[in-house]
Structures are given as C-alpha cells and as structure tokens.
Structure 1
Amino acid sequence: MVVGYFLAPFATRYIAVALGIAPAFNSDDIQLLAFCSSILWVAILAFCSRFLLGRKLANAGGMWSCPNCKYLNQPYAVICEACRQPYSAKS
C-alpha cells in the first residue's frame with residue numbers, strides 16, 4: 001500500500017503528460033490529480049482488504065464454542081482464542 005501510495009502520483013503524472021492532458025510536468029492540476037490518485041489507491045486497497053480478503057474462509061457467524069477446550073469465542077474469531085485451534089463447522 002505504501003509503495004503504491006508513492007508510485008501512484010508519478011504514474012498519474014507520466015500518463016497525463018504522455019496523453020497530452022498536462023502541458024507541463026509540474027502544473028497545479030497535475031499535482032491535484034496525482035494527490036487524488038494516491039488517495040484513490042489507498043481507498044481501493046482498504047476496500048479490498050476489508051470486504052474481499054478472506055470472504056470465502058469459514059466463519060461462525062455468531063459466538064461459538066471450541067470443540068477442543070470448550071472456550072466461548074467471539075463471532076469474529078476464526079481460531080480459538082484459548083487453544084489456537086481453527087474454527088470448523090459442525091458436521
């Protein structure tokens with residue numbers, strides 16, 4: 001994320017100059033566009049990490065008890081907080 005945050009403005013400036021959108025490399029409009037592109041990069045990665053990563057992993061959907069140690073875990077836990085055994089759906 002950090003590398004992309006710093007590379008996004010350079011890529012935006014390069015593309016804008018190559019397409020002829022910006023008459024100069026350091027114009028104020030290009031600086032604003034570069035800043036917005038870096039913020040957009042962070043927003044896209046934050047969205048992906050929040051909603052897309054791990055969405056197919058098994059989760060309890062509610063509080064669950066570990067079959068190994070009988071500890072009551074929170075709904076967001078995918079491994080037991082006491083014995084570190086992964087959540088598994090009851091068969």
Structure 2
Amino acid sequence: MSDTVTTDRGTDMLAVIEEIAAGAEGLIRDWPLLGRAQQALREGGPDALARLYQDYVERPGSRAMWIRATLQAHRMKTLESEYPRFLRIYRAGVGG
C-alpha cells in the first residue's frame with residue numbers, strides 16, 4: 001500500500017513538471033528538465049524529485065532565469081509559478 005501511495009504521489013509530482021515542459025515546447029530548446037525529473041523519480045523516488053525541483057527553483061543559473069522570463073513572457077507555467085502546487089503534492093505524502 002505504501003508503494004502505491006509513493007508511486008501515485010511521484011506520478012502526480014512529475015505531472016506538474018510535464019505541464020511546464022509541455023508549455024516550453026517550441027520556446028525553449030534543449031531543456032533537459034523533463035528527462036532529469038524522470039530520472040530523479042526513477043532512481044530516488046519523490047524525495048529525489050523534490051530535491052531536483054527545489055534546486056532548479058532556489059539556485060537558478062542565467063539560463064534558468066532566461067527560461068523563466070521566456071515562459072512568463074508567453075504566459076506559460078514556470079517552475080516558480082507551480083512550486084507551491086508541487087510542494088502540496090509532495091507534502092501530502094510525507095509522513096502519511
């Protein structure tokens with residue numbers, strides 16, 4: 001039962017990233033976000049995925065800042081705009 005909850009939570013967390021990546025299609029070239037997120041989930045579960053997302057948000061490089069600005073200019077979801085929703089999904093399964 002615990003594995004099912006973890007898998008569902010991880011899938012729900014990944015869905016947030018998939019939405020962001022889908023909005024970036026055609027705007028952002030060679031953004032490894034989705035591949036890295038899938039790998040993090042596969043190798044370390046929801047905790048690893050949460051760490052990856054947090055790193056993207058809390059330690060943005062110049063390209064990450066450009067990506068955010070580009071997505072915002074096109075009124076697309078960004079990692080930052082979806083961070084609260086991502087955290088709600090993550091925290092819903094922590095300790096539960």
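Quick note: the coordinates plus some simple rules give every number you see, no bench work behind them. Remember, predicted model here, so these are calculated numbers, not experimental data. Cβ atoms are built from the backbone, for glycine too; each structure is taken alone.
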* Asked: Which one of 1, 2 has Kirkwood radius over Cα pairs in Å, as calculated from the coordinates, equal to 16.6?
  -> 1
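Check the numbers for FRET efficiency 1/(1 + (r/R0)^6) of positions 32 and 64 (r between Cβ atoms, R0 = 25 Å, to 0.05) across 1, 2 and tell me which is largest. Spell out each step's value before the answer.
On the way: 1: 0.00; 2: 1.00.
When FRET efficiency 1/(1 + (r/R0)^6) of positions 32 and 64 (r between Cβ atoms, R0 = 25 Å, to 0.05) is computed for each of 1, 2, structure 2 gives the biggest number.
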* **Winner on distance in nm of label points 7 Å out along Cα→Cβ at positions 16 and 72 once structures 1, 2 are ranked, highest first** => 1
* Output the label of whichever structure in 1, 2 has the greatest value of relative contact order in percent (Cα under 8 Å, 6 or more apart). => 2
* Using helix-only ellipticity at 222 nm (-39500 (n - 2.57) for each DSSP H run of 4 or more, over all residues; to 500) as the calculated read-out, with -15500 as its value, let me know the right label among 1, 2. => 1
